[in-house]
Structure I
Amino acid sequence: MSSTSVFPVRATVVRDAKAISDLYAQVALETYQSLLGTDQLAPLGQDKRQAYWREAIEFAEPQVMAAMHGERIVGFVGFDRSRDEASRQTTGEITDIYVHPDFQGLGVGLSLWHSARQGLHDEGCIDVTLWMQARNKTALRFFELAGFKREPGAEREVQVVGHTIAELRLQRTLI
């Protein structure tokens, strides 16, 4: 599966695990630091993070697609069936979507979203959900422009490197 945009999207392979892990660490650290207003976050463990992405890519749990700029991975999206036990079998979930800061606002996220939407549709999903940090206004604006709506009452708090982060769930149909 690929996108016809300026940023083609392709399925990842195991050798992409390091690039995905490094991109995740960079974007996640910057995002959490800005949301928490601190630069005191410890770096996330590189070996564990890379092992996680290697396994995710190898077993497609979640499926991981990468947006490319030449040979460089500049963004990625993870998606699969919803992990929520109460959801229907036809509900998918975006588990991750990260874009390198230098490429944000250029269409990378949209290319990734289109690829994930097609992948979920191919899997028989008719709805999709995602959890996101409630204070991440940039991500919220992106997902709302992509047709996602806040799911009433679907909020939670999660621990991220010793800090409590409020999350909310968004949803939309794929049709």
Structure II
Amino acid sequence: MKTLILHGWGGSDAPHWQAELASEIAKNYGTVSFPLLDNCHFPSKNRWVKQVKAILEDFKPDTVVCHSLANTLWFWLCQEEEMIDVERLFMVSPPSLNTKESTIKTFFPCPTPSNIYAKKVHMLVSDNDPWVKLDEAQALATHFDAAFTVVENAGHINADSGYGKWGFIEKLVMENRC
């Protein structure tokens, strides 16, 4: 299993759950790529798309784990020609597709792709995420026929909301489930 972990705006370094997940995969002899995307505090959609397209082509992951803005990035990648299919896509805390935040304005508004390029999709969201309303996340999950998990009172499911080591996502990813 080859797992690509894509962070959102500002990165996901330790103690974020994505850094913990990358470490756990590596400790268990899994193959993981957890790149720092270009200028993560002031991201450009075009630069991130170009960077991740190259990573996808070279690394050829089976599993992709996106957090926050990386989900929107994935949606933009799905609009590109010659997008690769993956076995599993984990979408954690996707922001609203109409987010209005000046620093990340190149990513929005974002169209919903017709093809998600993943055989199995699992979306995990919090019931009190400040970046997306639960009904919008549910509608996206339904659109992609994704498994849908709601985590109670988890904010944006990041280090700031207490999500460092997160056994639940580790179990899902490492047990080859979606």
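If we compute mean projected area of the Cα convex hull in nm² for structures I, II, which one ends up with the highest value?
If we compare mean projected area of the Cα convex hull in nm² over I, II, the biggest value is for I.
When you work out relative contact order in percent (Cα under 8 Å, 6 or more apart) for each of the structures I, II, which one comes out largest?
That would be structure II.
For the read-out helix-only ellipticity at 222 nm (-39500 (n - 2.57) for each DSSP H run of 4 or more, over all residues; to 500), a value of -9000 was computed from one structure; give its label from I, II. Numbers along the way, then the final one.
Values: I: -11000; II: -9000.
Considering all the candidates, the number was obtained from II.
Readers should treat all values here as calculations from the given coordinates under stated rules, not as data from a laboratory. Keep in mind that what you see is a predicted model, and the values were worked out from it rather than measured.
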